Structures are given as C-alpha cells and as structure tokens.
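There are structures below to look over.
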Structure 1
C-alpha cells in the first residue's frame, strides 16, 4: 500500500492564491483546502520519496503566515472499498431506488425503478446533489419514446434512469475511457435490459444528423460551456436540455450562455447550493 506524507496548517484566507503559487514549485501530489473562517485549513500531500522537501516547503508556508503546522505519514486507504462495505440503497425522488450492491441487491419498494449502481471510479452513484437533481428532473419530463443523450455519462446512471422511465434509447459518452468501461459493466448488471449505447469520445463523434428529444449534461460549467452551442444543435425543435453540476450563484451566467445559443430557461430545480436548469428553444 502506497504511503504519503502530509503537511497540515492554518493560513489566512487571503493567502490562498499565494499558496497556489508556492505549491507550483514543489513535487506536491495534491492539496486540500477547507474553509475555517477567517482562516483556511490546508493539507498538502507528498510522496514519501520527497521527505526531504517537506521541511523546506513548511518554511515557505511559514512565510505566508502559516500557523499550527504539523506533518507526518498518511497511509493510503482503499476508501472505495470501505464505502462499498457501508453503502446502502437509497430512494431518490418519487420513482428511483438506487442500489449500490449488484451482488446482493435489495428489492425496490413498489412503484420504484431499481437501478444497480455499484460505487466505482466513475462519477454518478446518486449520492451527489447534481446527480439527484437530474434524476428528479427526469421524473418531471415525459421521456416516453424519447431519444436521450447523456453527455459525460460517468457511471451511466442518467441514461439508465431515462430508459427506465420509458425512453426509446439513450446514448451516453465520456472522454474518460475508464468511465465508459465502468458504465458498460453497470448497464450489463441491471435487473432489466435497457437500450443504452455507450462510447468513449467527444460530442463531435456523433453523426451530423443526430438529434435527441432530451440532452442531459451533469458537468461543471467550465466543462459544458465550450460546446453548449453543439449541445443546442443536437436538440429536436421541441427538445429539452438539462444542465446540472452548477452552483446556485452560477445560474445567471449560465442562463446568459443558454440565451446566446438560442435556448430559454423554462424551469429549474435546486438542492442545497446546487441547481439544475431546463432549456428549450426560445
């Protein structure tokens, strides 16, 4: 099992940008920053092979105003395995039952669609608010006989949910080939076969004549904004684009981007600090 070294400290919150600049010159594996107003809590991860660099990095952080600094080993743990061990089925919205244990599934309550989504290294287990929002939006849409596109499909949960609600087919793609591999396994383990088709690649890989009644994109704005016009062009004249993965305070900016590609926001759904938007042709 791989071992790491960590360096933890408090920094004034206005030093976060300076922290980023300092870390660029060190062999850092990652950095976790948590809000502890008026400070930030910083945890820096380094490989044990760079143990000699840790004290020198600590010296630079002291110059930034670091306090309560501690360092030491951090054993890598199989967090995913631990999560699987304790994960339990969960009801989402009015119609979904998301079960994390395909090997020993728990029967779904009457009236709910049983989705077997094993926690693996692909986004979309149903635990994140942005995924839940799309599932709840799908319940509100009439997707019967619709062609659905799942952009950045991750685990494939959204494409499967759409088909469970009666979509005629769903196409899902992701630029992460490992995510598509996971999604294919997820599709195969469902209690009922679903017409979900998956590929690794980008939106440009779709045929020029491809059109969908529903397009789902559970991505952060920085990921979907560059090809928002392409997504709009894939909609049928009465089609719906569902965007999730954005924070409530990003809503107005994204609504402006939708208007720029000819789509008007006809609805939204919020959960905690997250929001999903429904766009249709203006």
Structure 2
C-alpha cells in the first residue's frame, strides 16, 4: 500500500501485508492501564490485523508466519481455534521484563461485502447472559467457544479480547460469556440489544471507529431488533487527504466507506492519535 490510498487487497486480504507493527511500536503494551490506552489500542489493532494472516499461504510464499512476526515483539501464538472459516488465536507475551498478558484475537470476515450483508440479515436470538443478539454472530461464536474457553481456563495472566469487523462482534459476545481484562474492538457492527449491552456494563469496553466506516452503522438502529452499540466509543481522526486514489496498479480505487473499514486504517488512525502533528 502506498501512502495516500488504500488498496483492494488491504480491504479484502489484510493478512498479506508486509508491514505489521511497522514503524516501531509507540511503547510497550501496558496490561495494568486504567481506562482507554491509545498505545494498547495500537498494539491490539495490529494483532487484529495480523490474525488475518493465513500461515499456510505464507509458508508457500516463503513469507513469515504469524508466530514469526509475533516473536520479533516478545509475543507467541499459544493456541489457535477453528470452526469452518472462523478463526481465532491466543497470543501471549513471553518477555520476562514486562508485565505478562495474553490477547484473544478473533479474525474478521475476509470475504466480499455481499457476505457481510448476508450475515447482517440474521434475526435477533436470545443470549444466555441476557437480552438478544445477532443470530448469525451467536451461531458463529458458539460453534467454537468451548475450545476457546478450555484454553482460557489455563491462562493465569490478564487476558484482553480484540477483533476487527466480524471479529469485533465475536469478541464482544465472548466478553459477555467470560469477562476479559478489557475489550477493544475495531470497526464493530452492532451486536445485540440494550439488555445484552447491560451484561457488559461493568467491563472496560472500548469501541474504536473510523467515522466513514459503513460496518459500524450496521445493522441500522431502526432495524426491528433494537440493536445498540456497547462500550465507550472512540472515533479516530480522519487523514488530511481521505480521498481514495488508485494504488498497486488498480484501475479504480475502493470507495471511501470500504477503505475506511480496512484494518490498516485503524492502525493508521491510532497513529494519528499518538502523533497528532506527524
């Protein structure tokens, strides 16, 4: 991706990027941080982007795997979880000089927008801890939640949950079932109704949104489900030049509402928060 534009690949194949955690991280992840931490958000946005990387394809292309990339920054991939096309991973710190922590990262949908629209057509379903939630998201999480829960029960350090897009929705549902130290989501759709939201009231929930990201407005508030967003909203500043331009030889650029949803846009937005004059 060249500066000044977002490629179609950055939107639909974010795991093929070559610039994870680059430039250098703005500071160490702080598992003891109280309230919203832009530095922690930056780390988690990159983990939510890295989880899109498919190790099998990376090995075929002689590219570094998720674990090899994580190792450069004192992290390891402790476990992975699959159910069909759904995927999540448990990352954990390994450096002895920092406070230990772990991160449960859910992969978002890497398909086309029409797949998203089909997912969003699901009806509201009762949720075990209270309220109603998006039926498609519920079915997706419960399909592999028991294997995730088994791994979480063995973790003895603070655990954070995160994810982008569909991954954000799954992380939100997971937080309602087993509360983490904090939940950070990126480009999350609405997941459940008001009663469901109350199940997360005592949990630090930080919902990061790009202002023109279409997914954060889905399902619409007028939808009969009554879905509402949860948590503390943090809107990222837009780039000085947000007009899309063709990159990587593309004949035409992706529309702004799609470009703003790309995982890299969340990392870049947090960079603008951390370095407002940069």
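Computed from the coordinates by the stated procedures, all read-outs in this text should not be read as laboratory data. The structure presented is a predicted model; accordingly, all values stated were derived computationally and were not measured. Cβ atoms are built from the backbone, for glycine too; each structure is taken alone.
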One of 1, 2 was used to compute distance in nm of label points 7 Å out along Cα→Cβ at positions 44 and 268, and the answer was 3.9. Which one was it? 1
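To test your reading of the models, identify which of 1, 2 gives 7, 31, 38, 21, 4, 0 for P(r) over Cα pairs in 10 Å bins from 0, in percent when calculated.
Computed on structure 2.
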Among 1, 2, considering only distance in nm of label points 7 Å out along Cα→Cβ at positions 52 and 236, which has the greatest calculated value? 1
Note: log10 I(q)/I(0) by the Debye sum over Cα atoms at q = 0.15, 0.20, 0.29 Å⁻¹, for residues 36-99 alone at -0.71, -0.89, -1.26, derived from one of structures 1, 2, originates from structure 1
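Taking relative contact order in percent (Cα under 8 Å, 6 or more apart) for each of 1, 2, which is largest?
Ranking 1, 2 on relative contact order in percent (Cα under 8 Å, 6 or more apart), first place is 2.
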